[in-house]
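Colleague: The following blocks contain the structures, represented as structure tokens.
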Structure I
Amino acid sequence: MGKKVKKSKTVFRLLKYVFTTYKLQFFIVFVAIVLSALAGVMGIQFIQRLIDNYIVPLIGQQNPDFSSLLQAIVGMAGVYLVGIIATYVYNRLMINISQGILNKIRTEMFNHMQTLPIGYFDSHPHGETMSTYTNDVDALRQCLSQSIPQVFSAVITMVTVLVSMFTTNIYLTLVVVAMVIIMTFVAKYLGGNSSRFFVQQQQDLGKVNGYIEEMMEGQKVVKVFCHEEENRKRFDELNEELCDSATKANTYANILMPCILNIGNLGYVLVAVIGGILSVNGFLSIGSIAAFLQYVRSFTNPLGQVSQQMNFIAMALAGAERIFKLIDEPSEVDDGYVTLVNAKMENGKIVETEERTGLWAWKHPHQDGRITYARLRGRVTFENVVFGYTDKKIVLHDISLEAKEGQKVSFVGATGAGKTTITNLINRFYDIQDGKIRYDGINIQKIKKNDLRRSLGMVLQDTSLFTGTIRDNIRYSRQTATDEEVVAAAKLANADQFIQHLPQGYDTVITGNGEGLSQGQRQLLSIARAALDNAPVLILDEATSSIDTRTEKIVQDGMDKLMKGRTVFVIAHRLSTIRNSDLIMVLDHGRIIERGNHNELIAKKGMYYGLYTGAIEID
């Protein structure tokens with residue numbers, strides 16, 4: 001019952017897309033389908049008149065007059081022409097309607113995806129999400145452009161044919177109805193099973209696509225650990241599941257039409273026999289028999305088409321459910337009201353300005369209507385913070401720390417100790433369960449997330465570059481930056497030298513996340529991007545852990561220039577890069593067990609001392 005209600009909601013939701021945007025076009029489609037169906041029925045009725053009114057009376061005449069017959073044929077040709085035009089019109093309009101709806105759905109999906117929290121992407125395989133954009137949307141396209149028009153046309157044709165059959169001969173119609181009842185039961189059984197497996201096929205296809213996407217991204221790891229055979233086995237398992245569901249779906253789908261058509265042929269024979277008997281006994285004319293036999297064909301064939309198209313409709317509805325599930329995912333909640341603005345000093349007071357002055361201020365509206373401004377200094381404090389990605393698994397326990405303006409604060413510890421989690425909390429990628437995080441004394445939950453993140457620059461271990469020019473990739477952090485500012489940022493990051501040696505310099509186009517560039521070069525571009533952003537607080541998440549020592553010196557020099565005058569949070573495996581930190585936090589299983597500068601921690605001869613001297617290794 002729940003599934004039926006869910007599918008009904010999905011259908012109504014799809015219809016909403018049609019009627020909110022394409023109401024007039026869809027009405028024209030409906031009228032065109034009716035005209036096309038009526039033209040077909042009138043063609044069958046013409047057969048009866050042709051035989052009974054024109055051919056039979058002319059039999060045996062010495063000089064038959066064909067003028068009336070010619071007029072009837074010309075008139076019927078006009079009817080068929082209207083049917084042809086109507087068919088073209090509704091097919092052409094349905095293409096426009098379906099593509100327009102899909103365009104709107106894809107736009108809605110992508111725009112909504114931009115509002116989803118990081119947690120969604122952490123918990124959903126990227127390949128399955130991509131399958132929603134491709135396979136599910138394509139199934140919906142086929143349904144809207146082909147299946148729906150065919151079903152509408154078939155249903156209208158069947159209704160008009162059934163009415164015509166009843167007006168022609170009720171006894172023969174009852175024979176056809178009996179055959180239709182049998183066909184309906186067969187179609188329900190075969191079509192129901194086929195639809196069920198087609199839905200399963202779409203789900204299995206999403207799993208296969210997700211696995212392929214993972215293997216493509218991790219191909220180097222696969223090669224290094226010689227994991228090809230295990231991957232083949234896992235792929236074979238997923239592929240076998242897809243093959244099984246697809247085979248069953250297509251088996252039922254492929255035997256459906258032959259079964260329907262053969263039952264229809266049986267009905268055709270029965271109508272011919274019974275009609276012949278009625279004709280011999282004078283109860284039915286020859287033209288009526290000929291027309292009725294054509295009615296049988298025109299009734300059973302659309303029924304088979306409807307049964308077959310129901311599989312594609314079931315696939316499309318299953319795909320639509322996954323599409324709407326993505327669209328209905330809760331957006332990232334932002335209840336902040338403190339914003340970040342450009343500012344300047346006038347008479348010793350902070351004044352908001354539209355110009356980019358390099359001076360930032362927090363704009364704080366109050367309940368009494370006052371608006372106060374506080375200069376952004378980059379002071380970040382954690383007060384007894386408790387956090388877990390789920391309530392059952394707490395990752396950080398009672399974390400308290402203070403990063404003063406311009407300080408370099410570093411985190412060290414084993415993998416899973418909670419280092420990256422702390423930086424994710426500063427960005428409010430996740431919200432804490434208990435405690436407070438303050439930024440310049442303001443609870444970060446009061447700061448709008450976009451404004452909070454605008455004040456934070458990030459350089460990650462895994463760089464993300466996009467298809468486009470080197471210039472565009474650096475400018476990604478600030479779209480309004482001039483070419484001169486882009487070059488200045490690249491020079492600050494020590495990236496300008498290698499960029500100048502590229503074929504087209506800053507206009508060199510890169511693809512595939514910087515394919516053709518070394519890891520160090522990609523990292524320098526990431527640093528240049530952060531330099532162009534010029535945020536007052538900087539987060540460096542193991543930015544040099546995947547590059548060689550020589551390149552590290554170049555990258556580290558670029559980062560040192562970038563860190564100057566900023567509050568900086570550093571996560572590093574190489575402890576040599578954080579010796580000059582103002583404050584070093586040693587984390588273990590989500591707790592800060594040591595804190596101090598390098599010399600203080602060495603003097604304590606605790607865990608940091610062991611890590612630095614090599615007595616303890618970072619996992």
Structure II
Amino acid sequence: MRYSMLLAGVFGIVGGVIWSLLFWSLADLPSIDTLEGYRPFESSKVYSSDGHLLAEFYLERREFVPHYKIPEHVKNAFIAIEDERFYRHSGIDLIAIMRALYTDILAGRIVQGGSTITQQLAKLLFLKPEKSLERKIKEAVLALQIEKRYTKDEILGLYLNQAYFGNQAYGIEAASRTYFNKSVIDLDIAEAAMLAALPRAPSFYDPFKHPERAKRRRNIVLRKMYELGFISEEQLEEALAEPIPEKPYRRRYNAPYFVEFVRTELEKKYQGRLYTDGFDIKTSLDSRLQRLAEDALKKGTDRLNSIFKPTIQAAFLAVEIETGRIVAMVGGTDFWETQFNRAVQARRQPGSAIKPVVYLTALRTGLIPEDTIMDREVGYPTPDGKEVWTPRNYEGYYNGEVTLRDALARSLNAATVCLADMLGMDRIIETAKRLGIQSRIHPYLSSAIGASEVTLMELVYAYAVLARGYRLRPLYVESVRDREGLVLEERYPDAEKILDDALVDEIRDMLRSVITYGTGRKAKILKREVFGKTGTTNDYTDAWFVGFDNRFVVGVWVGRDDHTPIGSKQTGAQAALPIWIDFMKRYPDVLGQ
């Protein structure tokens with residue numbers, strides 16, 4: 001009687017402890033109702049206007065794929081190694097738990113776990129990765145609840161989309177593309193087994209760091225598939241003979257400078273959602289023109305680097321005149337070496353490429369291209385009044401009385417400064433602002449021939465005004481949709497008429513003279529009407545050409561990041577114009593025009 005009472009007391013205490021433990025463990029149990037709105041982190045995708053994938057933005061590189069699209073042999077590979085009784089248990093596999101416990105006792109340490117795929121899903125979605133009895137209890141209860149609510153195939157699909165496979169690949173689709181550069185629907189048996197080998201310990205079985213270890217683990221998966229009747233002996237032998245992957249397939253952005261420009265701008269609005277919500281982003285970029293721009297820039301800089309010391313940089317920007325759409329952008333020779341975007345971030349002296357602003361100001365005051373100014377040696381006081389500055393022409397001599405047209409076409413510095421002195425820098429600065437140049441133009445005469453720094457983007461959009469009379473807002477994102485396809489935003493061309501047609505005709509005519517007999521005459525090779533202006537700074541530090549036809553305005557800058565000279569006699573006509581001509585010559589064929 002006494003022993004019975006003692007035993008009853010002990011069982012009562014133990015039972016109370018167990019119930020207390022269960023109560024406190026389950027008191028804050030997450031609700032699986034949240035699975036109804038389950039949305040894993042998903043990559044946002046960036047597309048060109050012609051439908052090519054340019055890049056993905058993600059915290060976890062993931063692309064959700066429905067369970068019914070995952071091939072059976074892929075599912076079977078995971079079932080074989082992770083949970084062979086998956087279709088026969090109700091969320092907790094007592095047989096697997098006892099087998100794992102027996103194995104662990106024999107080994108004297110934990111070598112095998114008994115968690116089902118459903119338990120692993122519960123842990124991935126709802127619980128912290130801590131090792132504790134409380135977590136295991138919660139994991140088991142959640143697994144039972146999940147099994148009551150969802151089919152086995154739905155559970156397996158959720159697990160495969162949530163699991164981490166190493167090398168920044170989250171989910172089976174991202175893993176397939178990272179390890180084999182193909183979609184999950186195209187995986188063969190050996191590839192499926194390799195991926196199934198990873199979730200247990202992605203770093204430990206990483207085939208790129210530990211190939212022999214990874215191969216052994218993959219082969220274990222294959223043999224388990226054979227033992228369970230998932231594959232034939234012939235399929236087993238064929239799969240065992242396959243090599244394992246040797247290097248990850250990491251997506252390198254197409255048009256990386258443009259993509260990074262878009263990412264930076266969209267992040268200001270969408271913040272973290274940009275990397276988690278699976279946006280579909282359509283941009284203005286034309287992948288055909290982008291490839292052409294990159295090729296033209298590479299050929300041009302390779303040529304210069306072969307003549308002068310290497311490290312010459314360049315930037316390229318092409319904009320559609322009618323809409324303001326950016327159709328091609330190259331911010332440097334190698335994005336993977338330096339991410340500094342020289343098309344939009346670099347402020348450099350434009351040299352004579354700024355002169356059309358001066359001559360447009362003259363036209364706005366009522367002068368005409370055939371009016372004359374003096375091209376002669378004149379000393380002007382410096383801003384501090386202590387010295388005298390005398391502008392020099394590139395040829396080293398002065399021409400006396402010249403027309404405005406000739407002064408711009410031949411890029412005469414002395415004549416341009418004379419005109420700027422007559423007009424007043426305040427007027428010229430006001431014109432620059434009307435054209436959309438936001439960088440500070442210093443109120444000194446030297447700014448009339450390019451002493452104040454601007455960006456390539458500012459110059460290109462300013463020339464777009466000269467081409468058609470409309471100031472354009474840069475258009476680079478056309479639409480953003482969420483993962484359900486709902487439109488979050490759409491952007492349209494935004495143009496404001498700021499020059500009347502007579503002024504546009506006059507400045508275009510003057511810029512045409514630059515091509516027909518001036519500093520841009522190399523462009524006559526194009527055999528069609530084009531317009532533009534060269535630009536060169538002191539000591540050949542910066543070389544520019546910005547110009548347009550009736551469809552695109554295109555700007556090219558060439559220089560060095562450390563502001564040292566490009567090389568002897570490397571003017572805008574020598575260093576930048578050939579790149580511009582290469583693009584302008586080939587783009588009609590590329591677009592099928």
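None of the figures in this text is laboratory data; all of them are computed from the coordinates on show. Note that this is a predicted model, so its numbers are computed, not measured.
Colleague: Given a computed value of -13000 for helix-only ellipticity at 222 nm (-39500 (n - 2.57) for each DSSP H run of 4 or more, over all residues; to 500), which structure among I, II does it belong to?
Modeller: Working: I: -19500; II: -13000.
Value -13000 for helix-only ellipticity at 222 nm (-39500 (n - 2.57) for each DSSP H run of 4 or more, over all residues; to 500) corresponds to II out of I, II.
Colleague: Tell me which of I, II gives 10, 32, 35, 16, 6, 1, 0 when you compute P(r) over Cα pairs in 10 Å bins from 0, in percent, for residues 422-573 alone.
Modeller: On the way: I: 11, 41, 32, 13, 3, 0; II: 10, 32, 35, 16, 6, 1, 0.
Traced to structure II.
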